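Following are the structures in question.
What follows is calculated from the coordinates using simple rules that are stated; it is not laboratory data. As the structure is a prediction and not an experimental result, all values here were calculated from the model. Cβ atoms are built from the backbone, for glycine too; each structure is taken alone.
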Structure 1
Amino acid sequence: MAVLTFSALQNLFLDELQANVATDAPFTAAEIARFLNDAYADVWEASGGAIKNVASATAWTSAQTATGVVTGILTDIREITRIWASTTSAIVGVSSGDNELDRAELSMIQWLRKSALTGAYDRPKCYAATRLATVTPSSVGIHRLDYWPSVTGYYLPTEYIPQLTEIDSVTVTTPDVNDIESRDIGLLAAARGAPLIGRAELVPSIMARVTSKAGLAIIRKRAAMLSGDQDREEATIQ
């Protein structure tokens, strides 16, 4: 089974509502897209997000700098998980001879740069990633990478968890989940849309087809939204 594309999800959504008709459709295309992406966000969050590996030139504006500072290119980074130092420019991920950098606080990187007690190394050893503050829409999500020592001759292939990118009928047509999870998107969207067209009685049968993983995630989310228990627990801890 392949991952369902936007058009297939749209049909699944309407089929579950018993409303896959051209005349007097219950929702507009824009409304269906909002339902699907709302459900996609829940499924994607429950899945943990897919890790990506990219080459240094895809992630950073430069490499081998003497300053030990590079600016990011990617705007979809949710969290950087691993960074390597490699002598191969086009490498994606890690290959023989590459070394993984340790994550550090920026204050530690700054201290190491100023300290005369750290010794000499022939390759980068650690890094700190900082998300840049910006009001420019095209720059939201860009990171700055500080690494130490700032020796030249190395590239920085990167592994990261991306942010959610919404799907649509033209540009991004396929959700970043597996085949089973993609079906959950259409089913959850239909379960939310059914009461709005007077078909709330369909919700139990729709939810019965949702996978246990997605179903439990929705139950936990709903319980957290409706209950004040977590507030009381936080107050107790404080």
Structure 2
Amino acid sequence: MGLNESTIPDETIETLSRSFFKEFLNYGFKKVDYLRFVNALLDMAMKNSNDLDETDKPTKPLPKKLSRDHIELPVMCERLCIRPYERKDKKVLQEWLKDKESRQFLLSRSSQTVTLDEFVGDKSCIIGVVTLKSGAPIGIMAYCDYNKHQRRAELRKMIGDPEQRGQGYAREASQLWIRYGIQNLGLKKIYLSTLNTNIRNIKLNEDLGFQVEGILRNEVFFDDQYHDVLRMGMFIE
């Protein structure tokens, strides 16, 4: 891809810019600092443009047309398995949810934190536990607010074991869970809402096939701070 060509949507650029801006604001940037940052960024981009063009290739997203063959849990790939949630999983989930990043998993659609019991007891919530092939649980996937008539649901994902993060498991588990949603639940619209608007998170979701649909400004008060909520979605043909 040439330097003057871009396939990145305007909405994604706006989201990333806003995320950077809030970080710089907290750091104490002044106008001159923003100019220095932009100049430094352009300089690095020019020096490394060839390397970026060669290596910065997104992971191929799921095809928009998938088989409608019915599948049930557990579902498996080379490294992972997703099985149904069981009562015995409550203890490990409670440990995971002590982590700041993981606690966002329980934020409700109304931006209120629900309890674990309320979450697993919600009949509109479908939960799967992510395990390694050894059977060791490492995370959780969910479809919340599942609407069978409208054929839509909110996807949530969490690698709860900190030692297993950064190894591509979230991507693989999400792909499995999306296939399950399409082939078992008949979903046509899958969306997600996240407080995490950093580049890595947005890139992962875009690689999975999601597109930025909008930003809710200062929507959630969480950990003594207001956060934007990023809404992303995909439509399955």
Structure 3
Amino acid sequence: MTCLILGGTGQTGRLLARQLLDRGEAVRAIVRSADRLPADVRDHPDLTVITADVLDLEPPALAEAAEGCCAVASCLGHTLSARGMFAPPYRLVTEAVRRLGDAASAGAAASPDGPPVRLVLMNTVGVRDPAEREPRSLVEHAIFGVLRLLLPPHADNEQAAAALRRHVDGLAPAVEWSAVRPEGLTDADAVTEYRVDGRLQQSPLFGSRKVSRINVAHFMAELMTSDETWRAWRGRMPVIGDAAPA
């Protein structure tokens, strides 16, 4: 199968690309600079690099990139710097989700008898899943209300998750989606045991559970390639965290 990745040069995106390539999948990556890809990924024979800013691609070009892809993923996010958080584009992730959904739907039109294209979004535990009625304390409501007003990336992540239900759901049955919500991100050299829950098990602000980026990439690759995993989590917003030590 062929998979399309946005944000392939990011810390999680490059790990996702490697996970998919290691599974024998063909990968297309839309990146602004191929030089930022690790050499073992950049030089892999099953990787196709499309050098572009995803928001600058015209719809036909993005649809062409998605054509023939069984799964598409966005690992896009805002850089943790003053410019990355407070300079445009303010709706990077939201616009990417909408455009990626449209492109996947257009690409699927070329194979109308095939299975739905899987759209996997890397999101955050700061975004609540409305379907799960996840509780928030008054303090959390107040803090997230301030973040929504003052921190554009948080508002973007919320709007991106909403776009899955308001926009991508309207593209069914050609496209299905899942939004992965990692706990506090850490770095690790290898995949370890992790836990996936259907709803938040602790406060997104005051909880202590962490998850390595490589575990997030592994789970996203499972969603993109495993029918069993996809059936369990399509149309849902799973929360992923490292398993507690035995």
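One of 1, 2, 3 was used to calculate Cα Rg over 2.2 N^0.38 Å, giving 1.09; which?
Working: 1: 1.32; 2: 1.09; 3: 0.96.
Matching structure: 2.
Figure out for me which of the structures 1, 2, 3 the number 14, 44, 31, 11, 0 belongs to, where P(r) over Cα pairs in 10 Å bins from 0, in percent, for residues 122-209 alone was derived from the coordinates.
Details: 1: 12, 24, 23, 19, 13, 6, 2; 2: 16, 50, 30, 4; 3: 14, 44, 31, 11, 0.
Answer for the origin of the read-out: 3.
Comparing distance in nm of label points 7 Å out along Cα→Cβ at positions 74 and 162 across structures 1, 2, 3, the highest value is found for 2. When distance in nm of label points 7 Å out along Cα→Cβ at positions 26 and 154 is calculated for each of structures 1, 2, 3, structure 1 comes out greatest.
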